[in-house]
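Asker: In the part that follows, the structures are each spelled out as structure tokens.
No value in this document is a laboratory result; all are computed from the given coordinates. Given the structure is predicted, the values throughout are model-derived calculations rather than measurements. Cβ atoms are built from the backbone, for glycine too; each structure is taken alone.
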Structure I
Amino acid sequence: MGFQYDLSGFIPFRDKKVCARVRAIKKEEICKHPNPDFKIRVIEEPHDFYTEFALDIVRRIKEALDARRPLVAIFPVGPMPQYPIAARIINQLRIPCKHLHSFNMDEYADEEGNTAPANWPGSFQKSMLENFFLLIDEEFRPPAEQIHFPTKELLPDYAKMIEDLGGTDVCYGGIGWCGHIAFWEAHLGDEFGDDLEAYMNAGPRLVELHPMTIMQNALHSFSGDWSWVPPKANTIGPAQVAGAGDRSFWLDGHIGGGISWQRFIARLVAHGPVNTYVPGSILQMAPGTYTILGGVADNVEIHMA
């Protein structure tokens, strides 16, 4: 019946029946999950979405401050609007952040593995500093030596740096078009196959970016110019995501006009099988929140102009 065809050869996850099943999940059903500790929610309006994201960051900073303990957090670069909001709240409420130890998820690299310098316009270091840390008044800002990025120099010790602080309290993140978390790409499943235990123990490394990631990042950060997107990146691994005390993931991939690049992968990550070809699927196994913007949660449909 109908038009039958196989998946394109470059797509790592290839179970068509699973794809059809998750594609059919309606918006009103998307928050239902058999693991009660994996909490899915939908926030309809972008302003409310980013405000809630910012408040989550500020809440954890304040709770750790009140408890007189450090806060060790993994942060993503995208989405970004929550960071200026969080910085403004921190400044207005005069919340010291000297106890915050920040580890960024990833950073771009060239074909030789040299990471982007902090002054390159597409650098994640530049984005985080300009959109978050440098917006916090200096008297409240965490010390520069507590703000970490997985540069070429730090990558070999990145996991140990986190471990030496007692582990991560929270891992923030999003989901890529291919299902990646940080830049831990879907095609890395070829290395692990069904060995989920080895996969979950994998740590930071340099990776080749998947074609879907190149195109996704070209769309939202490089004005559609795929020639401008670096070919590789340094990234944390599943071990850092799974090993965090909590996970807080935010999906905002809504372009507008009824179009969202994230609508299908949001469902596959949350409702497909846990497997090495959909990296974000490991979130289903541990406590955490999975917050979806309303336009992303909308039903998966074909839109023809």
Structure II
Amino acid sequence: MAEQAQRRRKKKKAAEPESRGLTPKQVAASSPPATVEHLRETIAADGGTVLGAYRDPLGGNWQILAALPLDKVEPTPYQRDLSEAHVARLAGAIDKLDRFLDPVIAVRAADGKYWTPNGYHRLGALRQLGARAIVALVVPEPAVAHRILALNTEKAHNLREKALEVIRLAQGLATLDDRPEKEFATEFEEPALLTLGLCYQENGRFAGGVYNPVLKRIESFLGAKLSQALETRQERARKLLALDAAVGEAVASLKARGFQSPYLKAFVVARINPLRFKRGAKAEYDETIARMLAAAQKFDPGKVKADQLATAGGPPEE
């Protein structure tokens, strides 16, 4: 009850109705700054057509509604892999309606292409249908292209997709903007995603879901420059993969004794988690993973009873 009351207290207070942002007339202001005018001219030179320039009604930021040549638009290079099944469903829905009603967000890249951080599947659907153009909200600020997770609402991410997008983004940014890792907290969302992403790059079948609850309690954004932080992340991923190998051996020993369940790995990780009964406690990464590794290596399947496994939950092996 106390926890529920605390959650209610933390709930963000709703804004007063019509207390924020611009009026309709202000949204349609007719004097865009020079950067927007330059972008308008650039879009036309690239073969696109500007449909209008306006200010976003909440933050007042300028953006352009434009029709762009389809061959000029590409996903940002950091994104998850395309889901052909989702593309097929989108293409079928768009084709049946015979309308494209959901513009993508786009940012012009240095090579003259337009990167979309949130429209990969819609882009694929239009290409499948043979379209020539796509309608986009073209944003002048290049940094918007790095807000992949915040902007992408067309298909929910699973943990693997999130982690891979975040680590690809971090690796790309390290050569462009070597600020401290903690200054990218908005783009990366959660520090554990960086370490998990490196694990997924090494092993596409890595069961990140069983380790994520632990990582959330022992990970934080680093103060080192992004390129240096990635080296630390690589070492953390190496240790986590070593732990996973030891956990895999413990799972194999359980299976050898006749235990069968999709939750075996989650069960083992829960048993060796030193923070399991320390609600809300934080801990240091290297120490925690080292303790878990030692416990996994000493795991005794003979001490496990069937009723203990029957009550275990958590994410199954991926």
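Asker: Using relative contact order in percent (Cα under 8 Å, 6 or more apart), single out the structure from I, II with the greatest value. All intermediate terms of the calculation are to be shown ahead of the outcome.
Answerer: Values: I: 25; II: 13.
Max of relative contact order in percent (Cα under 8 Å, 6 or more apart): I.
Asker: Here mean projected area of the Cα convex hull in nm² has been calculated and equals 21.3, so which of I, II was it run on?
Answerer: II
Asker: Given a value of 0.75 for FRET efficiency 1/(1 + (r/R0)^6) of positions 92 and 220 (r between Cβ atoms, R0 = 35 Å, to 0.05), point me to the structure among I, II it was derived from.
Answerer: Details: I: 0.75; II: 0.20.
Of the options listed, only I reproduces it.
Asker: Once distance in nm of label points 7 Å out along Cα→Cβ at positions 188 and 236 is calculated for every structure in I, II, which label goes with the largest value? All intermediate terms of the calculation are to be shown ahead of the outcome.
Answerer: Details: I: 1.2; II: 0.7.
Largest calculated value belongs to I.
Asker: Out of I, II, which one gives 16.4, 46 for Rg and Dmax of the Cα atoms in Å, for residues 28-139 alone as computed from the coordinates?
Answerer: On the way: I: 16.4, 46; II: 14.4, 44.
Derived from I, not from the others.
Asker: To which of I, II does the computed value -8500 (helix-only ellipticity at 222 nm (-39500 (n - 2.57) for each DSSP H run of 4 or more, over all residues; to 500)) belong?
Answerer: Working: I: -8500; II: -14500.
Label of the originating structure: I.
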